[in-house]
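Pasting the structures here.
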Structure 1
């Protein structure tokens, strides 16, 4: 894994500083992404520079050094990621007479582009990547992001110049960089707990959309093109869906996943698996072990609070599979110690509190290996989230009720305290007991107050209902979640929730969280469940192979049954969280109070203190407003770090 940065300076912004020095400083901000090597390439005449930081995974020799120039001399590449089918592509290129200097996937990508062109090469790549490519002949820069948005790529078109980087912190050494907060993006952040693509915390800066490439040349505006569009993939799959027997689907998925996992086990450094004990990570670990001739290394963390502790489940899975398992029970003090560091890892405000355990398990894992496979993406593809089952069931059963009746039910459910629902859940067997049951019931109750299914979904994923009323002077941008066309292309409500989550929540929350947490400790995380071939196959499946009678991930569980006894994984989804709600009333109370101080908020002039203070008082009184409060706290901590 690596970090990239660079620019085309069309206005002489860097004229007082050598191009090489500017891009070296930009890349140095990404040292955590690539501690093993660094490199720069620049052209004074064209005023372009590419910088690279390398985490060496394949071909550890100098033959893998970047930026790399093609054998023809025409193309220069700076690349972050892994292309897993590079050996097959290399063989094809060798058949037409190409020879290679080393054994890296970078060289294969570069020579493929030199031979076939960028547009024909991108659809052939299987992997995760962010690419910067300079074409000397056309004097054109291309920026590329992988299909699902696994690897990040920011770009800004500032005063006629274009700058880019894997992380925003690399923009800071660029001469003349004076960022301005984007209040509209902050409003979107307060709804989602992340800033949705293509928006950014700063005006004039964007995240490149997944499955896209951008081209730029002096005298032209940047142009963005799709080479793979998930919206079209899903819409075509739904429209052309054919019948398939469960046995055939199970066998096909098993073969696809075995190949996806096998390809991601290729590395010249030690690798392992992040194992939570849930369906997704257990399946990835099982497929790794099934294709290894020695015990693979697996890693998990545990917590003293039973409702957050998955370590015992992971331990049983590891023992059954015969992995070389390492676990760590996290002391509350250790988890709390990392909270001040979160803003510097994420660059933008980011408030998924599972960022804490994700970092902790990555920190543990990096002490033993350099590459780890994770099970992220299975929930979106195979309908694993509770909202896909409970939310859809409630909507389907109440959609024909008069709106006033739905609102009455939702209002009455809201009046019952979350703690009462939690006590009710304890009457269920532990194997069927949902976590945070009261909080989830309240979210569903809020959804019943909405006029249609899409509005209900928005409510289910919303933290602050009226972000424009919180951020002074903001107008929240309305993206995919408000697009009425999706009701036509993806008419079934559960599938539409999956679709919208894959467009938004997966790249902007889940994959962002994993990328920054793993890169903070120089660990490469690979995600085989969202190999684009698996994604395309999953969307061809009928919904009953994903959800049936309230049971989720039907087909994924059937594949897992081939490797792990069902009783080991047959339990409610826990998520991967920490007791933020309790910590805010205890260990984190003083820290939170200082960040939520009314005078501070008022003098800052960014947020309206009244609704924030109201929720803070209610939380301290026993209600659970941890999620929206965590959004504000992470924003305030970010401002303290970058804009004190």
Structure 2
């Protein structure tokens, strides 16, 4: 019996020695081989401060600064370290009440007791200065610097976009972003987020029990440096953008101006709009909610990219081009008008007219008959084949599809297919006269202002265009995506474009668009009146200038304004002169447009 107890003693001693040996080995690994556990233990005396990079600046095409950064500060908190603090004193210092303090602290605890989170965003410079003096009194709190966007002028909100804090859904989708990060929303800020945002860094500080910084941890060897975002040179002309927004003040509509030779967007105006400075800082959420709730003016709605309108008579140059290319008309083909064709009324003008005269006077009958001949062309076996050929030309101009721009909210518009009519009328139940209204840009056709400006640029170039884009260069290497330097050739003979351009020149010199004419600049344009089922027709005008060396192509929409010649053409003419000459010669016309308040008239009619 005694020997049995002696043997058991040896077993127990061996087990204790084995356990001690395992503990010693584990401690050696933790303390010597690996330092992650030591760092975790040191969290109570280490502070990890994110170094947010300065977001890239945004300039206009002429080097004028449009968007820059200003210093801001977030008050951070680590709940586990906030013991025995003067709550009332802190609330008074940062200008909040106790209820808000409890709410923010509860949110911080729910996020993590030991990890830092934002307690109060974007405190003022004055508050930051006061905090720095008394921060030792509030252990667990510290200030983290960051930057906010600032605008040199209150213009370009839809084109520039804005910056807002990331939410949990986005964090789950993109692991780069963390709580408290900001991301570009809409416009240039969203399209070029990766270039503008730069790269975060981190600094690790030693802090004492009073949360006072005592120096860098490990002499800064564990720190990482923030990398500033790349600057972006936009294609916008700031002065032209500002002028366009001024012209559309108190009106609903849009302006898109493009440099034909490059596809660079010179101005992108949507009205009503808003001051981009409203969506910066602690008031961003409140202001965004107010803008979103305004269902009457809809200031957040980008009409230039997202509104789909019937193009009206501005579509007629395309119908003429296709008619020439398909050989169903020649420049001297004449069609009688007699003030109407198939119940489609026409303007009062001489009849019959050739192609140039039809564009000049905007003859509805001429283009309805041209469209009919395109669809009844005997070279095609069926109307479906002819219609698909017609639609193919429109797709080449960018209609009915996204152009592939760097605008994040670009819509496709609508060009129906033959199968669309098959569904509604049966396989053999429709013919040219069923869809004849599309020959004058009405019926089922829907286009965006951006697409119409691009069409005008393609006409100005005599048959090609570059994908519209809003950024001219990025960073020090000044490069842009190669898709914006790829030429899109349209399969229509350049000679046919010359015939159309003659008509557009005549339309401005002595036709429906003469209000846009200038003494020393040859403007080529086309008016349009687009039907609006919800009220007065929309005024439309497209133009380019100068005729032989185009520097600007433009599309103007003024909603509920009636004839294109009345309001849209003057706006386009003023914009063209402003861009090319830098000043306005017709001050009376400018004054009339600036003082025009169509928005007030519209709201009054809506309340009656």
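Computed from the coordinates by the stated procedures, all read-outs in this text should not be read as laboratory data. The structure displayed is predicted, hence computed values, not measured ones. Cβ atoms are built from the backbone, for glycine too; each structure is taken alone.
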*Here P(r) over Cα pairs in 20 Å bins from 0, in percent has been calculated and equals 17, 39, 24, 14, 5, 2, 0, so which of 1, 2 was it run on?*
2
_Looking just at mean count of other Cβ atoms within 10 Å over residues 350-357, which of the labels 1, 2 belongs to the structure with the highest value?_
1
*Comparing Cα Rg over 2.2 N^0.38 Å, for residues 166-461 alone across 1, 2, which is largest?*
2
